[in-house]
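Asker: Listed next: structures, encoded as structure tokens.
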Structure P
């Protein structure tokens, strides 16, 4: 699965749109990166830019943007309301999909090192990327701002993590970090009272409220032995919150920043606000996402509410998203459009690439029947496997909702979720098989005039051929594993749907055999014969086991008809 990270560089220019455009043009020049948002502020004289893409490409785009900013922005002339100490003030990387924080930190360090060495800009690493504990807090790194840099950099304890320990008068200093994804999330209330909304915000936010004697509002503030205010923490970790009134909609809201959605996910924040509001006689009417959210956060929310209803979570992704939207009331104030609010969906829309699996069944079969050699047997095999496991998943979901089987809903939900995992991978492999064929054709089209070009072309053809072998082999592996779902549903699922499990087994068997044919035909063009021998042996074993398991499943099915 593709890894995705977000980068949110802040540039110390918020008025000159020509300069801002030149910087963002650098970002858009990198393939594999999508520029999602550009937010200039005149009073702060600062522009916040949001980009998303694959890690290496995002780091390249960030470097180009930082370089251009150092050329165009002169910090000696900068004035603004926001704290700052560099032309590119901060440049945090944020894990979005299929990547850990530890991996993201490594990319942050690599980016910081490159900026420091190639652009001669002092770099401090902050938050999760901090190399010195005291520098985790950005405010500590930025203390004294640009005006205090010359003195700061002369002190040994403030030697930069990367780059020269010298004052760069024009570009200043850049803080490069890695942090968790921040979700700006508002919960709508059926009140117009900002005071009551604030009370709920103080109940839930991590900071909480000042402790008072007696009356929690008018009582005397409690001080500790050092004369400082004592705070009573709120119920949600990694949450900042305040209550306010929105004139546009005529309602009060709890406005929250969820700074670590792995510790406090959106659905947990919603339910906690719902609970605290109810205790104060106020009802939650819905909520609002400001900006974008990772797909996994929405899936987690949908599954959370499904489980609360004792319903199977092994359903298609779009249905899970629909449950999340309805349960969180995200369409309370205006229509919630997943393709515009979920990062991965927006990226897919921006790529504007027509996938085979997005076609109607009629269009897919027509495309297969056309003169074009792709999609061919490999893509069709993967599609058969996806349909086969989909039938097993259907039986699991029907069984989860069968009258009288209420105590078994979680058992079948687990099978349905496992089936959806296999189905999703096989659907992805439908397009990957056709892409693999196209890569071979592209390799054959490479120039071959010189010896170097001939050698490069030959190697490209061999690499593309090996990929075209591994894709259908992966189809075989996934489809064979998917038979466990079909077998379990034939044996323990809703008996009224046992024939569907049988059809699923037949489809998966055909998928495995069809994918193996593609492995074999592509293997004939590969020079690495040891690799070919190994993959054919493994393929034979998968085919044999698939046929045995198919027979077992069909015997179970026949016994129940």
Structure Q
């Protein structure tokens, strides 16, 4: 491992950081708060900062016990350091996600360089940075980016121990510390990706001796010291409610039946893989035969054990989302570049070449989808075409096509470079240049602007019925946004404070809202109309912002 050819120098690290930032940062501040999960995290973090309660997690008055407090702490630190608590700037909440992806990218480079050389380190790191699903997770304030970092760190340490059991103390220390951190980010999910790989290696090799290098006598206490205090504290504060919801309902419930309509059959992740790991999906599939024929190599065997057991388990779990298998991407990237750079590969069997050729067509079709996504989304949402997005799409597809042709003609390092260019352009185009411009989908910023323009008090209380998305709670404020149970309840809440309250009512609710307002002797004034689509459920919305005053007599303006 001391061979300079198998290390990344400090200049290499700087280049990787710069390229990763170039790919992953565009859109991090211009993309509005995303519904629903990101905004729920942001609301809970905001309340945590405001109340000073860093143990109990709440969304408004509701307990939020789906995950541990780790990500909320990290977001709280980020918001506090940037001084954006009063501004409700979502980019501050997203900094931990960006840093989590960046850490995973750099650790992937470290792993690949140590195994296959400096160029492999560059290639594998950038395959992770440009992966389509990774680009989205780097830009939203959730748990998955930091979970990826903790899992990659655990595997980095465990792999070093597996390959060289007699090593430095930092390896077991990093392993147990990363496990503890992962437990604080998303509970026992990290164990699926790490323990399954460890068990697979033990079964495959039929050897246990190397496990002693994990130093469990002091490693387990380190793990417990990181995770146990909060788990004890939340058990006391919630009277056991956290464990009932987080483990009983959320974690175990996902195994047997789909939750929140996130269902999918076995094969779900395989079907999406061409897109989620694009452009690296091409290189990984082409590397499959190489990896299997080299399974006697300890490093290759480890990477297979990192990928296969966790993938199978997630295909069997009922609840599915595309990013759930993201923690295996670093291992896939390492195998992909290893096959690209491996000298003197044996010719693959005919059936492998036929399968790879068929997959190449699937990957090329996926490339066309990704290339056209930016311009098509803008035209669908806003009814206009962007020449720049069309040109960007053409460049993405040509780079992807070049990658495929170069690979098939044996110029594999050049193919990797062309694929990385395609991936970098796609991630920045879709997430940085397209999504923030889809104004029809971003209802919350326009609602908040209308409330700010028409509010009569320093703090306006907003009552909303049909549009109940967490992004509105975050942007307008968790204590100033009331989620009414229906149009009648919205009228009742508006009547409770006509001076500093406004109501947001959809066209489908207008009649019962007006009827109840009449019963309460309220005179309504329509202030603004906000039209668009709620992308969380697909509903087209025509929202009217109302002010009311007590007493009849004035006309009721119609929007």
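Throughout, read-outs are computed from the coordinates displayed, never taken from laboratory work. Treat the numbers as computed from the prediction; the structure is a model and nothing was measured. Cβ atoms are built from the backbone, for glycine too; each structure is taken alone.
Asker: Given a computed value of 15 for relative contact order in percent (Cα under 8 Å, 6 or more apart), which structure among P, Q does it belong to?
Answerer: Matching structure: Q.
Asker: Computing distance in nm of label points 7 Å out along Cα→Cβ at positions 58 and 530 for each of P, Q, which one ends up highest?
Answerer: That would be structure P.
Asker: Of structures P, Q, which gives 49, 36, 19 when semi-axes √(5λ) of the Cα gyration tensor in Å is computed from the coordinates?
Answerer: So the calculation was done on P.
Asker: OK, next. Tell me which structure, out of P, Q, gives 11.6 once mean count of other Cβ atoms within 10 Å over residues 402-409 is calculated.
Answerer: P
Asker: Supply the structure label, taken from P, Q, corresponding to helix-only ellipticity at 222 nm (-39500 (n - 2.57) for each DSSP H run of 4 or more, over all residues; to 500) with the calculated value -19500.
Answerer: The correct label is Q.
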